[in-house]
Structure P
Amino acid sequence: MNKHLQERIEAILARYNTVTLATGGQAGPQISDVSYQAKHLRLYLFIPRSSDHLFNLETQPEVALLTPAWRLHGRMVATDNTVAPHDWQRAVLVEPIRLHILSEDGQNTLETIDF
């Protein structure tokens with residue numbers, strides 16, 4: 001990936017600090033807002049330790065993430081050693097697969113980037 005595109009994606013991902021997370025698995029479909037941090041084209045999600053998302057991710061590591069500016073399909077690659085901001089959270093590392101950049105109204109995809 002060229003440097004300009006990488007910097008652009010990093011800026012887009014860093015615009016927010018909360019994302020809507022969707023998972024599926026043995027606990028059924030789950031959706032909730034979680035805090036996150038973007039670093040080097042990866043996302044660190046901070047998920048409550050009591051969340052059914054963690055149970056789902058054990059068997060189905062695919063995630064969908066949504067903000068007003070973008071939608072991302074990704075895969076949990078690790079429960080990282082990164083320290084979560086709070087003791088009641090667990091850090092989960094997500095590697096992007098596909099990023100959809102959305103229009104200002106959040107309804108239409110303007111651009112799709114595959115990783």
Structure Q
Amino acid sequence: MHKADPTTWPKGVRQIAIGEMDLLGVDRNGVLYWDGHPVVVRKGVTLSFWQGLATLLIVIFTAIGGIGAATQGWVAAHQWSCQIKWTSWKCPLPPPPPPAPPIQTPLFLQRGELN
């Protein structure tokens with residue numbers, strides 16, 4: 001069991017006396033009351049201006065990075081599906097075949113030596 005050490009408490013905080021125990025109460029929902037007023041415990045996060053700005057920038061750049069990664073993945077998947085012919089939607093046309101080599105006339109036909 002934990003034993004309280006009042007020497008470590010902030011200045012002005014004291015122990016509850018036995019005679020003050022009747023000031024403490026609880027309702028049906030488990031809300032704690034002191035002298036008829038609810039005991040409110042708040043643990044909120046408060047950021048300074050610079051911390052808030054840094055958080056906002058991190059969120060923005062993370063979103064941009066996520067959009068870029070998703071776009072890159074979509075482009076790679078589309079290119080791959082075009083290569084294996086799963087889709088033809090907006091696929092690039094295949095390159096044209098190389099031109100045929102020029103036909104060379106044999107030298108003996110150029111001189112008329114066939115006869």
**Request:** Have a look at P, Q and say which one yields 22 for relative contact order in percent (Cα under 8 Å, 6 or more apart), as calculated.
**Result:** P
**Asked** A value of 5.5 was computed for distance in nm of label points 7 Å out along Cα→Cβ at positions 81 and 105; which of P, Q is the source structure?
**Response** Q
**Request:** Consider the structures P, Q: one of them gives 1.03 for Cα Rg over 2.2 N^0.38 Å as calculated from the coordinates. Say which.
**Result:** P
**distance in nm of label points 7 Å out along Cα→Cβ at positions 33 and 89 - highest-scoring structure of P, Q** = Q
**Message:** Quick check: 0.05 is what I get for FRET efficiency 1/(1 + (r/R0)^6) of positions 17 and 57 (r between Cβ atoms, R0 = 30 Å, to 0.05), calculated from one of P, Q. Which structure matches?
**Reply:** Q
**Request:** Work out the source of -5000 here, i.e. which of P, Q gives that when helix-only ellipticity at 222 nm (-39500 (n - 2.57) for each DSSP H run of 4 or more, over all residues; to 500) is computed.
**Result:** P
**Fill in**
Taking distance in nm of label points 7 Å out along Cα→Cβ at positions 25 and 73 for each of P, Q, the highest value is that of structure Q
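Throughout, read-outs are computed from the coordinates displayed, never taken from laboratory work. A quick note: this is a predicted structure, and the numbers were derived from the prediction, not measured. Cβ atoms are built from the backbone, for glycine too; each structure is taken alone.
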